[in-house]
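Participant: For reference, the structures are reproduced in the following blocks.
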Structure P
Amino acid sequence: PPSPLHRRLLGSEMCKSHWIITDGDGRTQEVRGAGVVGEQPLIAPGAQHTYTSGTVLATRVGSMRGSYQMLGSDGIAFDAAIPVFRLAVPGALH
């Protein structure tokens with residue numbers, strides 16, 4: 001099969017998203033969906049895709065992590081991991 005580098009050179013379609021959302025009390029919620037915010041963008045080599053989304057938390061802080069399932073132009077699916085990042089209501093962190 002082609003290497004991840006080869007897939008990046010050909011471009012990829014963002015097919016599915018998977019998020020694990022954790023609030024400040026440690027409660028988690030999993031969200032799965034097609035693409036991102038209703039889109040399944042084709043990302044050309046060297047390009048990027050930017051979008052805005054949101055979530056509701058029961059606490060003022062939390063975190064998210066997840067992955068995108070991508071489909072390379074070679075027809076092979078692969079996961080792109082998204083490391084954990086912090087969520088916070090403006091002013092909640094100093």
Structure Q
Amino acid sequence: MTTIAIDATALPPNPVGAGQYIIHLIRALPQVAGDARFLVYAQPHGRDLLALPESEALRFAVVSPISPARRLLWEQTAFPAMLRRSGADVLLSLHYTMP
């Protein structure tokens with residue numbers, strides 16, 4: 001079974017454009033992805049915006065609220081270790097940057 005980590009940490013409090021895309025993508029993936037599992041990394045407001053219950057196919061890892069600049073630093077330093085510990089097979093990074 002494949003575990004796909006999704007970095008939704010840059011999802012803004014008032015999403016438009018790419019933010020709406022991220023929300024709708026994450027809501028749809030568990031319904032169409034067969035036996036894949038998803039681990040979504042999000043800040044608390046992003047978790048609330050997604051408005052999805054956890055399930056066997058969808059889990060959340062809520063990270064502390066951080067500014068955009070600190071989020072980039074976190075992404076390059078702490079996030080890689082979190083990903084290794086999670087056992088994720090693939091990372092879907094939706095913010096034009098990745099570790």
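Taken together, the values in this text are just the output of simple stated rules run on the coordinates, not laboratory data. Since this is a predicted model, take the numbers as computed values, not measurements. Cβ atoms are built from the backbone, for glycine too; each structure is taken alone.
Participant: For helix-only ellipticity at 222 nm (-39500 (n - 2.57) for each DSSP H run of 4 or more, over all residues; to 500), the calculated result is -13500, so let me know which of P, Q that is. Provide the component values of the computation, followed by the final result.
Facilitator: Numbers: P: -2000; Q: -13500.
Derived from Q, not from the others.
Participant: Comparing structures P, Q by distance in nm of label points 7 Å out along Cα→Cβ at positions 67 and 83, which one has the largest value?
Facilitator: Details: P: 1.7; Q: 2.5.
Between P, Q, the highest calculated value is found for Q.
Participant: Further, regarding this structure: Say we calculate relative contact order in percent (Cα under 8 Å, 6 or more apart) for every structure; which of P, Q gives the highest result?
Facilitator: Values: P: 32; Q: 41.
Sorting by relative contact order in percent (Cα under 8 Å, 6 or more apart) in descending order puts Q first.
Participant: To test your reading of the models, identify which of P, Q gives 1.05 for Rg/Rh (Cα atoms, Kirkwood Rh) when calculated. Could you put the intermediate results ahead of the total?
Facilitator: On the way: P: 1.05; Q: 0.93.
Structure P accounts for this read-out.
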